[in-house]
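So, here come the structures, one by one.
All of the numbers you see were taken from the coordinates with simple rules; none came from a lab. Owing to the predicted nature of the structure, the values given are computational and were not obtained by experimental measurement. Cβ atoms are built from the backbone, for glycine too; each structure is taken alone.
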Structure P
Amino acid sequence: MLRKFVHLLCGAAAALMLTVLASAQTGAAEQHADGPLSLIVTYHAKPADRVALRRELQGAGLRQFQAWKRAGVLSDFNLLYGRYADSGSFDAIAMLAFPNYAALQRWKTIERDFPGGLGSKALALTTSIQTAPADLVRDKRSAASSADSVYMVIPYETMISAPDYLKYADGYVVPQFDGWMQEGVLVHYGIYVDRYAAGRPWSTMVILEYRNDATLGAREAVVAKVRARLADNPEWKAISDSKKNIRNEKQLVIADPLVAP
């Protein structure tokens, strides 16, 4: 009788485990199954128009994005402006998050009147706009954003598949970001993968939010400290030694958040 009871109990436990695994696998498979839930929009302007474009984005631009968020089209957004005039990079970037794919599909209607999410005045100040549908594949925050936050936007060209890149990110990149958070310099990081990367200037993009300019200034020292600690991990060290065959780093941008005046 006891043996039969144990057999039944084990069978029930196995069935429960299969159900849990099936649910977990389904959830992972259905994540963004309908399509990407983020748009990364970059804006370029003539140097002479940078001041005017910033003012327009900080005023009417922010109000419009906030209105779309209140209407439920956007679940969140972040609007950044490049700190330095630099012809090799964008002037402004908008990271748009949608609550579901149906909401993102509504954006095609908005695009008819607001290309790239911009009104007519801002559009007149831009020379080009690039929009990339993307997946936010890794996202972690340790503290709230503030007006003192400063961002580092790093685009990459990857030479491996998206699943392989995620394995690389989890084994090499994320441990470093977590280490920087532990050191108190980083408050948030996000990793985006371009859903349709063919012909694009980037295939993955890393967004790093530093607490303030002082913590950004300490970046190199903190990077060296965390890497020295991680070098004792043979798996991390092996990935570190081979990362040149995985991705090429493009020109990074130092950017500041646009907040309502």
Structure Q
Amino acid sequence: MFEKEPKPFVKWAGGKRQLLDILLKNIPESFSNYHEPFVGGGALYFRLWSEGLIKKAHLNDYNPELMEAYRVIKSRPSELIEELKSTKYRNESETYYGIRAETPRDSIEKVARFLYLNKTAFNGLYRVNSKGGFNVPFGKYKNPKICNEENIMLVSEALKKATLFNDDFSIVLKYAKPKDFAYFDPPYYPISKTSSFTNYTKLDFTEEDQRRLQSVYSQLDKKDIHVMLSNSAAPFITELYSNYNTVGVMARRAINCKADKRGPVPEIVALNY
């Protein structure tokens, strides 16, 4: 048990901080290595690390900017902190749109831009258009914490036990071994036609991707790997995982452009154990 727990360094659509207690109640009694093919903000990983439950981890996400942020925080946290503390990153509309329009090549500057936009964009939303361009307007927050120095250093320490990937979620099949634990938190299948939010990258997560994910889940199950998955409780999803143990939960969506659309929605946690 560590004295302080690292927190997700980005606000991420579908983040699991609010569901941590439920997820923790349903983790395997014991496991070897940990795998998270849709790591996102990493809330569950950081909690498991702080509880001393991580031996070795494989963390993956298809979003290249997110995974570059993980890599820089893991290996170059002090340089990133120094960059974020510069006067360049002011919480002003003109500054925001200027930085949003930039395409830096240096890794530290790219990650600083990514974190700055995440902290100052409207509702902390990460969204890209069909060309992969970040297109969220300025958030007009009074005093966002653009540089959380303490948390960046805690995250860096936690990532020492992790190998990082920027690949398709099926990469888990290459590394997961019997008695390991894999947690899937994919872009959720929409409950309704108007609730879809899958554009974390310029490629949407389609119904066919959901079927492919279920196939990967099934393959891991046959290899004696503990598997847990979160998704919406849409009939399509509940049918896909009808052969496994499921736990129903109600979760509040933290990211939505309309406050009245952030109410509790039904979700499931599917377990093969």
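Supply the structure label, taken from P, Q, corresponding to helix-only ellipticity at 222 nm (-39500 (n - 2.57) for each DSSP H run of 4 or more, over all residues; to 500) with the calculated value -9500. Going label by label, the one that fits is Q. In this comparison of P, Q, the computed figure 18.4 for mean projected area of the Cα convex hull in nm² is attributed to P.
Largest in FRET efficiency 1/(1 + (r/R0)^6) of positions 126 and 142 (r between Cβ atoms, R0 = 35 Å, to 0.05) among the labelled structures P, Q is structure Q.
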